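Each structure below is given as structure tokens.
Read-outs throughout are calculated quantities, based only on the coordinates presented, and are distinct from any laboratory measurement. Just so we're clear, the structure is a prediction, and the values are computed from it rather than from any experiment. Cβ atoms are built from the backbone, for glycine too; each structure is taken alone.
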Structure 1
Amino acid sequence: MNRLCGAALDALPPDVFRPRYDRSATGIGVVHLGIGAFHRAHQAVYFDRVLGEEGGGWAICGVSLRRRDVADAMNPQDGLYTVLSRDAAADRFDVIGSVRQVLFAPEDPVRVVDALSAPSTRIVSLTVTEKGYRHDPATGRLQPDHPEIVHDLAHPKAPRSAPGLLVAALARRRAAGLPPFTVLCCDNLPTNGRIAGGIVAALARAGDPALADWIVETVPFPCTMVDRIVPAATDRERHLVREALGLEDRAAVVTEPFMQWVVEDRFAQGRPNLAAVGVELVEDVVPYETMKIRLLNGSHSTLAYLGYLAGYAHIRDAMQDQSFVRLMRLLMDRTVTPALDVPVGYDIAAYKETLLERFANPTLAHTTYQIAMDGSQKLPQRFLETLAVCLERGIGFAPLALALAGWMRYVIGRDEAGDPIAVQDPMADRLREIGADAGDDPATLVRAYLNISEIFPPAIAASERVATEVAEHLDSLLRIGARETVRAFVAGQD
């Protein structure tokens, strides 16, 4: 079967949406670090709409930081790919044209720095996941002893990390007298722009204090909030794309119809009319970002750990269990919402109902295992910030204690049948060793995990109330399993 490419666009079936602009007339103004499925289903879609509305120099150069498979899939297709949006009502197929090329950073980091340093580059966006910033999740600060950061300090012109690439490019722009680009962090980090800016400035300061001062004074790092559920595409969904297009697409992504992007309106060299394509431009993104990370991502992680242990392969499967649905409501209503500062006029009740509907979408095969990855990097934002507010304000946090116990039970590294779990986490070996050393005593396990300073801040680690409540739930998970523990918990809350 022939592959999707620019020459095939005009022959696509009429019910397949495709770019309605002249791609050859667009220039690259955006470089995106971390061109995985989420970026292709989210920011690249918005910029595709921008190009359809106003054209101009807002096409994207994507950069893959870890694997070359995205470059190998997209470059032979002239950067084109399909977004399959699914819900119970219908499937929609959109061919996206905003990506012009994909670079593979490990193969040629200098070429990536060239793209970042090009005068036409006005925005650099990132979706490199929490661990891609090479920071301490508990503090948000740069890890100076991380191997990639050590390398980048020794070889600043051929960096390996995302912060290193940004510093190298900004150094070159400063030396050439070029204005800076805007750094648009789109990862699920609280105050993500501020954290990214602090990390980049810290790395620059370690090599060139004057460069660091210039970055702090001139480079905007607006905070953003992104929201769209993007599971890994299955063979069945790739087949649906082939059938719809009549062409093979090796870069297709699958997602839900819902999409949201909230951005602080601070840009160094202007921006396109993002509001015209649905982006919410605000003065302060923090309230929106906080709601999303704690409600959506926190609930998602809770479903992931407890759902996986209960034998549910997908989020949608766990949402067929009414005990899990009840747990989501308890977590959102009794623990997370009272710990939020909700913007005036915002309908948070409707937002929570939308989340439950999205989690239950029967067409999305979003695996609990996928969401459970890299928990040590995600817990501070998704669980622990809420927990800290609960301790400060005297809010009950029983559902969150159960969620934390679910994470601890999961990272022990064996499931309820005694079979190994291939935990995907930068700290996986250490977490497994802690579990092995502590044995099956819940109190000992909880105390050992709470003592991991890279994850748990001192106030939480020292809280006897936290340790006691989490240990009670962990004891239940170890004795009767996740499914029965969740059922017993929600029954006791009525």
Structure 2
Amino acid sequence: MLRIILLIILAILIVTSILVIIRGIMYRLRHRTIPVEEGVPVDPLKLGENLAASIRCKTVPLDASGTPEPQAFRQLHSFLEKTYPLVHANIKKEVIGGYSLLYIWEGTNPKLDPVQLMAHQDVVSADPTEWTHPPFEGKIVDGIVWGRGTLDIKNQLIGIMEAAEELLKQGYRPERTIHFAFGHDEETGGINGAAVLGKLLKDRKIHLAAIADEGGGIVSGIIPFIKKPVSLIGIGEKGYLTIKFLVRTEAGHSSAPPRETSISILVRGLARVFQNPFPAQIRTATTLYRNIGPACPFWLRLAWSNIWLFAPLLQKMMDKEDETRAYIRTTGVLTIFHAGTEDNTIPEEAEAYVNFRLLPKQTIASTLAHIKKHIGDERIEFAPVEGKANEVVGPSPTKGPVYDGIDLAIRKIYGNYPAAPFVMMGGTDCGHYVDVCENIYRFTPLVMDPSYAGLEHGVDERIPISEMVKTVKFYAKLMQIWGTEKMAG
């Protein structure tokens, strides 16, 4: 009897092992090979100069609320008008809120919902003393344009305008209306730019068939354990929630301190919250890894194709690194703490700000409930900061003509890399358009390797002109594909 039981167990193990291996082999998805195209003609020297000129328009917010510097935006708008005469002669332009731009390229079939390509005009500040080349002079050195905004994201703004100008030169007119939406305050939340543009479309009862904004790119060596290039397409964004915590007690002298102070009460409460992290959602990453199967080593395909068996191992593996841990967990981090002004005085108040990034299926309400459950002290007040609370955006579909269309445009210009849909850690302007569009995708047309890490918002931001050439070609191809009724080429 024992022998029969052992044989049954052995048989089950053998069958299970075979099934696990078969699933791992089948996980290597095969895509139809798309011929790479040359794309529209681009003059690299002229393109480099145009991007450099846009960098010289110092569109940095004047304050944390995103107040624009009027002269800088007037300079940029004037440059766009002079540099892209066909765009401004053939495409309707609206200036919204004084600084944001909405271009409407009317299609031949007004019955079709429009599509929208996006970029933002504003950039973050930069300390020129730290840079190899000044951040707002638009220097071109050895085929590379240096300056703030070359990666985030005047490269995309100029890429869109260059593509449209060339297509107009060729006599192209889309079947489907195409919008270009360029907000002016994305770096500070887009409240007066993209949010106003989104509301404008909603008020006009305009429904968008698709949106393309900044996001992923062609990445190599950035995704853990994946060495081959893959194209990352953002299909959603983690929620954004900043919470203010506040404790009020009586002030006093440090010579006779009470057992608890406003600071100690707050610190202990926050410690309890951080000691009880939000649970991991390993399945959040399955869409990403399932679609980059061809680029995965076999052991990784084996694990992700049999998540029912390897979930604990995968979770442990992803929890090791900050970037991958953030992909499977709702995260929170203490970013601001205020208390006290004198070293011998016990402060009456202590306040702290914690920034949370919410995974799909996590809501602001459930986050607040989690905090209430674990903070363990009713003396600690907490509430979301006004204007700093956004629910999760998306995810958008990964099947259908819209997604297939952007994937096709990428393949035709960059090559047949596996397309990997993913949820972005940060936020973008396109989150303000969820009321008028369900198909929102985030892709930065750029080949990126680890050398790009930290350049956006960092020192010595720069981009090779050769990469900008492909940016233009990509946007032209996307307009040609999404500008049709079928949207998938």
Structure 3
Amino acid sequence: MNKLLLSFALFLHGSKRYRSTKEFIHDILTNANNPNKKYIDITIIFLIVTSVFILIYEVKNPVPEWFDIYDIYFVSFVFAIEYLLRLWVYNDLSEDIVQEYNDARYLQRDFSVWDSLKTGLSAKLQYIFTPAALIDLLAIFPAYRPLRILRIFVLFRVLKLLRYTKSIKQFLEVLSNKKFELLTLLFLLFFIVMIAGIAIYVLEEKINPNIESLFDAIYWALVTISTVGYGDISPVTDEGRTISIFIIISGIAMMSFSTSIIVSAFSEKLSELKENRIIEQINKNKSFLLICGYGQLAKMFFRQRETEMLNYIILENNPEKVKLAIKDGYRAIHEDASRYDTLKKFNTDHADITMLCLADNDVENIYISLNAKSISRKIKVIARASNSAMVSKFKYAGVDHVLLPNMVANTMIYTAITQPTMHKAIHAILTGKNIARIDEVHVNYYPTLIGKNIEELHLKKSKLLFLGIKREGEFMFNPPLSSSIEHHDILLVMGRQISLDYFKMQHAGDV
């Protein structure tokens, strides 16, 4: 049995299909950034709402048989599958067995598969007794209810909304941050209710016909301190009325105190909740831009945009700069992009992300670049460097493109002094004003270009100047006219905007 379980564990450990399936299910159940998770959430919420609707409907109406089949079998079956899948992906028993086997071989000690199984099963048992898992389990029970009264278990399905409704989860998280204050208030409430209940019971048990037991007295105290006041029980002696006065005042004070605690908790978390909402909206896009740092370069970048940018977010560690960016009309949040937890909030697995590192110093930009590449090599990083001596360090950090604004500025200043006409021409090209602008033509968007040579494009007729081709990471400046265009090429051309638009429209129409 020991060898059989080990062989099976090794088989699962080496199976790419098993591991990819488990990772896929874990991701779709737990990763809020997974674009397919929303469909799972909507389905579960729909099943919960319809199940509760049937419970309410059947109180005064005969329920069709297919309602019962849907509620008792289908809904419960889906919840059972979901519960088992969550239990399965919580941890991996095969990984525990293989790890224990490798450790035993390395330390040259006896291997026992049961030790690793105990560890793995103990972890699953701990999960089973978590509040969320217990709610999931109780939500399945309606499938086993031979008695009508057991249909009340359907209400446990409502509690599953805590897992699938983000607003409720955020509300509970806010309250959990004030757990100490709320528990202290609850203990004080319990103390006052017990003292007042015992006092009214001792004073009026033989006089007041509505107080027959200690439970009646405690019930009166709780109703009074909550300022509900049903009126079914009221004190009849002056001593009892005096207790009522004190307990009503205590109730008002405690309600005010609890309200202030909740309001302060939400005030503290309000900015965080807003930022999380911005991140959620950004993560819905298939591609977006992260701008790290809000300084002069970032301002210049936004000013150069002719149209409003939609899919971007500014990450700034300085709260004053965050306020300035928001005041300027840009989407910014107070986050440190060099921290692993910050970038993990973004949908790095399912979206194309470009990161623009524009922090004030090179060290911070390198840290941000290293952090981005450690999370996902797919993130395209463009970073600002202070001088050319830092370029190699940025390349080692995995930066895709290094910007040297100081060198460009110095070159432009020198050109403006020595060759003012050339400076005007370069400035016009860079800013896209008057005469011309440089643009990229991605060949994969225009399949009819593939296989043609540069001469066949007749760029001169379109009044465009051909500059070069980017192919497999390398740029070929002014290649021969006989060069053939390949599928993933990027053509760099220059001309007036009207010529560029006409060229693209002409070839887009050929597709």
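Tabulated results
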{"quantity": "Given 3.1 for distance in nm of label points 7 Å out along Cα→Cβ at positions 255 and 351, calculated: source structure among 1, 2, 3", "calculated": "2"}
{"quantity": "For 2.8 (distance in nm of label points 7 Å out along Cα→Cβ at positions 47 and 231, calculated) the corresponding structure among 1, 2, 3", "calculated": "1"}
{"quantity": "Rg/Rh (Cα atoms, Kirkwood Rh) - highest-scoring structure of 1, 2, 3", "calculated": "3"}
{"quantity": "Label whose coordinates, when helix-only ellipticity at 222 nm (-39500 (n - 2.57) for each DSSP H run of 4 or more, over all residues; to 500) is calculated, return -11000 (choices 1, 2, 3)", "calculated": "2"}
{"quantity": "Given 8 for relative contact order in percent (Cα under 8 Å, 6 or more apart), calculated: source structure among 1, 2, 3", "calculated": "3"}
{"quantity": "Highest-scoring label, criterion being distance in nm of label points 7 Å out along Cα→Cβ at positions 39 and 439, among 1, 2, 3", "calculated": "1"}
